[in-house]
Structure 1
Amino acid sequence: MTLPLTVRGKTIGAMQLVITKAGRRYTWSGLALGEEITRRIAMAIDNAQLFRAVRQSEATSKFFSEVALTLPARSSPMRYFDV
């Protein structure tokens, strides 16, 4: 059984579930369980990606804050560019 990893209306991957015992079949409750598992996995992946984006944004913001502190208070920012 292959199920999509979907979060916020977007499919970000797929997960395949396999029964290894001969003669066993998937049931409706097995399908429901698989869907719940893939929903949670997709949410965890999305949360990790959002967390990474926030961390990167914080690092960028910190960098520019530190750069701004090194500039003279009354200098024109345009003097640093060839305009």
Structure 2
Amino acid sequence: MLKSNHLELAPEAILGSYLQLQEVERACRLVKSFLKIRPIYHRRERRVKVHICITCLAVLLAKTLCRFRDCARNQWPFGQSG
């Protein structure tokens, strides 16, 4: 059961937002483990914002590349590629 303080949202929207959050968190863990990045603790607000921005851009890039990959697979005229 999911609970939200956004009473104006439909249950489907709340579930969709929760699933997107899980996807972003999973992607961040994957990127950090792949790059062997240790936890980073920022003390200045500007650095925290920049870190979040870079992380979001990395997730967006990863999702875009996956979509291009999936699109290319579906358009391959001879069945499965690879």
Out of 1, 2, which structure matches -24000 when helix-only ellipticity at 222 nm (-39500 (n - 2.57) for each DSSP H run of 4 or more, over all residues; to 500) is calculated? 2
Determine which structure produced the value 2.5 for distance in nm of label points 7 Å out along Cα→Cβ at positions 2 and 34, calculated from the coordinates; the candidates are 1, 2. 2
Figure out for me which of the structures 1, 2 the number 2.4 belongs to, where distance in nm of label points 7 Å out along Cα→Cβ at positions 10 and 66 was derived from the coordinates. 2
Rank structures 1, 2 by Cα Rg over 2.2 N^0.38 Å and report only the one at the top, that is, the highest. 1
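Laboratory data are not the source of any read-out in this text; all were calculated from the coordinates shown. As the structure is a prediction and not an experimental result, all values here were calculated from the model. Cβ atoms are built from the backbone, for glycine too; each structure is taken alone.
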